[in-house]
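Below are structures written as C-alpha cells.
Readers should treat all values here as calculations from the given coordinates under stated rules, not as data from a laboratory. The shown structure was predicted, so the numbers you read here are calculated from the model rather than taken from an experiment. Cβ atoms are built from the backbone, for glycine too; each structure is taken alone.
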Structure I
C-alpha cells in the first residue's frame with residue numbers, strides 16, 4: 001500500500017479510544033432469513049465498513065450475516081478500534097448469497113493467502129450481489145473479479161485498482177452487471193446506495 005494511503009487511512013480514526021469501549025462485531029442470525037450475507041473480516045479491517053453498511057443491508061434483505069476470514073476467532077479492526085469475531089474460514093464457510101468486501105489497513109496481508117483468494121473468487125462468482133468498499137475493491141480486483149468492470153475505491157488507490165484490471169471512475173460509487181457488483185469509496189458512500197443494492201441482490205438470480 002502506498003505510504004500516503006496508509007497515512008490517510010490511519011488519520012481517519014476519530015480518536016484514540018480503546019476497542020473495549022465498543023462491543024465486538026459479530027454475525028447475525030434471524031429466525032426466518034431470506035439470504036445469507038458473507039463478510040470478509042481480517043486483522044486491520046475497517047470496523048466502520050462492516051458495521052453500519054452491513055447492518056443496513058441485513059435489515060433491508062432480512063438476511064443472516066456471517067463473518068469469514070483467514071482464521072476463526074477474534075481479530076482487531078481499526079477506524080475505529082474494535083474487535084471482530086470471525087466465525088468461519090474459507091474451508092468452513094457456508095454458501096452465501098451476497099458478498100461484502102470491506103477495506104482497511106490490513107487488506108494487503110490477504111493478497112498472498114491462496115486459500116482465502118480461492119474462496120473470494122468462488123464466492124464472488126456465485127453471489128447474487130457483491131459490495132466492495134475502499135481498499136476492499138483492490139482485494140476483489142486482485143482475484144480478477146473487476147477485470148474490465150467500472151469500479152471505484154479509496155481515492156488514493158485508484159492507480160493500483162486500474163493496474164489490477166478495473167476501469168476506474170472517480171465517482172464515490174460505481175455499479176456493474178446491472179447493479180449486481182457495487183464498489184464504493186467507503187462506508188458513507190456505500191450507505192447512500194445500500195437500499196438499491198439490497199433490493200437488486202434480493203431479487204437477482206445467481207450467476208450461472
Structure II
C-alpha cells in the first residue's frame with residue numbers, strides 16, 4: 001500500500017520542527033511506519049545543494065537561479081527519499097515542500113506562482129502532498145521566537161517584517177485556493193494545543209487513530 005505524504009508549511013518561528021516530531025510519534029502510535037525529512041535537503045545530494053545555496057550572502061543568487069537550485073535539491077529529495085519511502089508503504093512528513101517555493105520565491109521574490117508550478121511540474125509531474133498543514137503564526141510573534149534562539153538560521157529570517165507579512169498572506173491565499181489539501185493550524189497557541197489540532201486534522205483527513213489503551 002502506498003504511503004502518505006504530509007508537509008508542514010509556515011513562516012519563520014511557526015514551530016514546525018517541534019510539531020513534526022510530535023506528529024511523527026502520533027502516526028507511529030497509530031501503527032504506521034513513518035519518517036520525517038526536510039527541505040531544502042532531505043537526501044545526501046540535496047543537503048550538498050543546501051550548503052552550496054545557503055553559504056552565499058543575500059542577493060548573491062538571481063531569484064530564478066535560486067529557484068532552480070531549490071528545485072534541483074527537491075528532485076533529489078523526491079528520487080532518493082520521498083518516493084522510495086512512499087512506495088514501500090512508509091508515510092513521510094516533510095518540513096517544507098513546494099508551497100515554500102510558491103510563497104517565498106513565487107510571491108515574496110515576485111517570480112509568480114505560475115512560474116514556480118511550471119518548474120515544479122518538470123521535476124515532479126502531478127505529484128503533490130496528500131495533506132499540507134499550514135502553521136499560521138502572527139509575524140511579530142514568529143520573529144520573536146526566532147530572535148530567542150541562539151543565532152539566525154538563514155537569510156530569510158533576517159528579512160524585514162513586511163516581507164514576512166507578504167509570505168503569511170501568500171500562504172493564506174494558497175491554502176484558500178486548495179482547501180482539500182490544506183489545513184490551517186493556529187500556531188499562536190500553546191504547543192500542546194497546536195499538537196492536538198494537528199493530530200485532529202490528520203486523524204480526520206486519513207481516518208486513523210491509535211488503538212485503544214488496554
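Ranked by distance in nm of label points 7 Å out along Cα→Cβ at positions 28 and 60, structures I, II are led by II, which has the greatest value.
Assign the value -14500, calculated as helix-only ellipticity at 222 nm (-39500 (n - 2.57) for each DSSP H run of 4 or more, over all residues; to 500), to the correct structure from I, II. Source structure for this number: II.
Looking across I, II, the calculation of log10 I(q)/I(0) by the Debye sum over Cα atoms at q = 0.10, 0.14 Å⁻¹ that yields -0.36, -0.73 traces back to I.
Calculating relative contact order in percent (Cα under 8 Å, 6 or more apart) for structures I, II picks out II as the one with the greatest value.
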